[in-house]
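Every read-out reported here was derived from the displayed coordinates using simple, explicitly stated rules and does not represent laboratory data. On a predicted model such as this, the values are computed, not experimentally measured, just so you know.
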Structure I
């Protein structure tokens, strides 16, 4: 179904390789370019849902692909930051927790939808988790090239730990909801 929200969602997916490539280059201008594209993609996440609800353009495709686009944007950005060693040492832990949670819940969501013909809607904790993940990455992407007064690395890492905590909590809620529905 071709609707404005679905076009925005697919646009978000198409931006991801460019974000990763610019991060891979790891120069002053490429990191700021990666940040610009990342923020653009993050805003499409807000607008596709807003438009879909306001103009009654929700679809099954949109309900499936929108969360996948969010996960792809976050996961690919985290993996790129790990690859260029922007996240290293102890800061691999929250990145690992977020990656594992997102992959596990995606698999669980697929299992529930195919085996039990039901869907679990995203609650406010899940939306907050995604927001904090994206805010964290928004600080971490340009962090070595951000001016010291922005404290980009410190803010980004702090938000990353918060996102990891929210990821675990929302994952726990999701698993409880799944077991409640399929018992």
Structure II
């Protein structure tokens, strides 16, 4: 992979992460040019991914995120950001980075929840709720207070930036 595409990806993603952390938004003025640049760079600069692979990465990563947007309420900026990641990294590396984004985002979300509620209180409430479901043999809806505790904002742009670092620099090779 040529150094141009990863460097541009990391620059666009860092700008998106800073915006997401400061203002809780990922502006279109970052991701739309990023998508376009990713597709153009990979089409006209020889290397991996090529233009076709870049288009496939954009399409699949974008499609997965559209499904997450519809079913799980993921933000529209996150959808475009992950699609941009696919445009720069191509199909296989784009999907790998997207999956790492989900893992890192989930870890961050769980850490936020533990910080907010407390580990023992979260465990106690989870066991209690599981007991209710077993007792009634069906899903038991959360009450409004319990639901509110689970609604911490999840900022995927920072997780995406870290995921890109893992994939671009192949950081997993340093693990045993």
Structure III
């Protein structure tokens, strides 16, 4: 490369035509005049500004997805540690007719806080035959903190006369680990 800062022109390294001394690219052959300029304007270098940030965003999205869609502890592994401590049958009326309700307490002895717990109640007659059943799947199902007791109430439309409901069983059939988001 000929020319000096005092000169106004220099010779292109590729096509040998006179170009301005400060030119980074030859206006005739489009050749970059310095290695740094050539590297900075190379298509692969420009791709780094797209690929690297996209790779970082992808890696972050994997971390976020893992946190969001983490399944947590499965309830069936701890179901024996979530027990109904006490429960009783109550009868009443609501705006739709006669109801049967069960009120009581649930103890969570597991090391996991549970949310969205679903309760199932089965009713038996005096002969021990199953006569009615129901599940509580509402949005306001009990939150079950670890090592604590929680009160609950579930009610259902009554299908039979009060005298038919001799006994019942209540169980927590499912719940979600409260540390998961969905």
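Could you figure out which one of I, II, III the value 37.1, 113 for Rg and Dmax of the Cα atoms in Å was computed from? Working through the options, I get structure III.
Of the structures labelled I, II, III, one was used to calculate helix-only ellipticity at 222 nm (-39500 (n - 2.57) for each DSSP H run of 4 or more, over all residues; to 500), giving -26000. Name it. Value -26000 for helix-only ellipticity at 222 nm (-39500 (n - 2.57) for each DSSP H run of 4 or more, over all residues; to 500) corresponds to II out of I, II, III.
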